[in-house]
Structure P
Amino acid sequence: MVVGHAAKDGSLSEQEVLDILAQGIPDKQVAGKRILVLTPDHTRTCPLPMMIRGLAKIVAPQTAQLDFMVALGTHPVMDQKAILSLYGLTSESKKRLLPGSRVMAHRWDLPETLKVVGRLEADEIAAITGGRFSEGVDVSINRHVFDYDLILILGPVFPHEVAGFSGGDKYLFPGVAGGDFLHFTHWLGAVVTCWDTIGIKNTPVREALTRAARLVSVPRLCVAMVVRSRTELAGLYVGETLAAWSAAADLSAKIHIVYKDKPFHTVLGTASRMYEEIWVAGKVMYKLEPVVADGGTLIIYGKHINRVSDTWGDLIARIGYHTRDYFLKRMDRFKDIPGGVLAHSTHVRGLGTFESGVEKPRINLVLATSIPEDQCRAINLGYMDPDVVDLDDYRNKEDEGILFVENAGEILHRLKE
């Protein structure tokens, strides 16, 4: 079912990676077939160039066609030059390593790209969601996946705010999907709350993804990475999608979750430069919220960030950032807002209450970015001038109740209890 293992000495060598790929993707499974590889975009840390080289060496020579698609979800569309750079390729090296291969981005922004492949009916939705939702939902996916004999899912596994852990069938939904199901799963995750989802293996959203994936008739394999750094893997698992993802999630839980003895009144997380907008830099909040004390402050620091979202910024400007209950108790006012947008809003704002018309977030969230103060206030977030923030004021002060986390957004922080 699954080939792979954790590294014995910190990280896998490139030869170990090649060996796992060769064992997990035998020639007989790919010989003469048309294969589509689904990959992450630049907002996920992983040694993608090394993995692309590995597939070029192990898989490409056996296939009739080996193409690649960036599973963007609803992230900004990438052009050919950006995709090649993501894969560690140039036009010339691609011709040498992957002659005839096509690289493309999922065009979620073009409705004609999507094909409805089935529906999860109301009774099934009610069972999956524990009665939170009871309406059926159509499932759609990029129609081009049906041009292939095999889908190869290549992606890292981290704690994730919507699905519990990223990876696996999430590269189908929302990776190369769209429509109602995408927004349903994100809003479901928000209703459950990020707090009760992130870093948890079996979640309602993961179950929904698994059931939706059964509607996709194309066979698939998963290459699930557990990342040590941008150039290193702590583990690699190849095989049947759910089984490979599960093995990777187990290892991720051991190395991507940090436990703290007590909460902090102030937490500052610097957003990685791979997060270019709050739509993805919100991951700093998701991964650090659990260790902020009630009434405490979380600061997302990143001077390079100057916008909320290229795709959804107008809608966020309209609704702002609010707690889950703020939306649940006035859904009639927000019924025209896509569920994925509402989910992002609640995930970034975090836990809180809305009683008698008064909203009380559990913690204060402050942006120390290049987004102007008036815009931060307008969307219901705090503001700090990044130019006056001295990061040394936050470093090495855990005994004083201050936590500093560099390149936050992928490592989940939790309290031991």
Structure Q
Amino acid sequence: MGSVFVAACTGGDDATPPPSVVTTTTEVIPPRVNDDVLKIGALIPAGNTVVAEFLTVALEDAIDRVNDAGGVLGSDVEVFIEDEGATAATASQAIEELIADGVDAIIGPTSSNTAIGALDTAVADGIVTCSATATSIALDDYPDEGLFFRSIATDSLQANAIAQQAQATGASNVAIVHVDDAYGRPYADAVEDALSPIAVETIPLAVDDDDLSDDIDDLVAASPQAAIILGSGDDIATVLGEMARRDDVTVQTIIVNDDARRTATRPVISVLPEALRSRVVVVAPQVELRTAAAVEAPTSTSAEDSDEDAPIVDPPFGPQVTDCVNLLALSAIQGQSDSPSVIAGQMSSVSDGGDVCSDFQSCTDRLAAGAEIDYAGPLGITVLDRNGDPSRAFFDIIRFDDDGSDIFEDTTAVQS
């Protein structure tokens, strides 16, 4: 028995309304009915065909496994898909379409920026939401009324992983170079807090500043033993490029966040002097199952970007999409209801404190036997905290080869 997929009309037009305009619908949305049929909506960024493909593959596989194991509350799970678009406005419209379809839960949004602007629509209608890809610290304290969850390691958790990597170098003084915006400031603050009591020098970069010579002067003057660069792939590439033009940057270890792995940064990484490139270490959430083949065939794993030529052994974000599907389904079974509020109230509970199980079938077997469950997921580490975010996760430690591609080095577990 396969999955029940209901394809929604998404359209192929890339034109989107301005970000400041919130698209609304005049359609009267009927009250959602608790009918013991779990309906899951999914937001997929159709404009990014590669990302859309591997998110869809992971979603289809997870739903098939649930339905092949007997479904939820005696029925197959139904799935409705909408195009998330590229803005909060298009995502809000997509959420409204899903609500009109009568969904009980939504997987998405994909982008953190989209989530920040669009989640109000889901929260206002009382729909439980689980994102497999949105990591931003700005979502940590989002007023979600207990309805928003994430299966991806958040930037707050990544800040701990980055600090842990810096501490492992033995550095007694560290510099944090970050973009001075709503993304970079809280990220830098979180890393600095995690580094305490190590001495930290923060160097904020003005947004859209093309001349970083003064900032690199500040970095040289700080004379850190380790430097941390936080930003988008473009930001990280710009800082590294400026460092490569200098002969006075002596920092021994340069730690960067996961966006440095974007395909667009590879041309810059590939032309860095080997003496500089060999000092760069990436700390990235583990978003695919680590097999021997996957280690030998590196892939880009940014939700914003992917390399079409990279072999996918297991779809990037496959474990996180699977976690969202299974957590929603198991919560409905444990709560014996497809009500969003009931599901939301069970999400953290099913991920901790009972018999450990890693897949839907084994977890439902335990529930049927009257046991409490501790769903660990494909990666074997899934636990949601009271805020609805992962309290622990695996992070990959990665370096770059001479064409800017990943060299997998190690995996480490990090806890909040």
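Descriptive notes on the structure:
- Structure (P, Q) behind the derived value 1.00 of FRET efficiency 1/(1 + (r/R0)^6) of positions 236 and 260 (r between Cβ atoms, R0 = 35 Å, to 0.05): Q
- Origin of the derived value 0.5 (distance in nm of label points 7 Å out along Cα→Cβ at positions 284 and 396; candidates P, Q): Q
- At a computed -10500 (helix-only ellipticity at 222 nm (-39500 (n - 2.57) for each DSSP H run of 4 or more, over all residues; to 500)), which of P, Q: Q
The numbers here are math on the coordinates, done by the rules we state, and not lab data. Just so you know, these numbers come straight off a predicted model, no measurement behind them. Cβ atoms are built from the backbone, for glycine too; each structure is taken alone.
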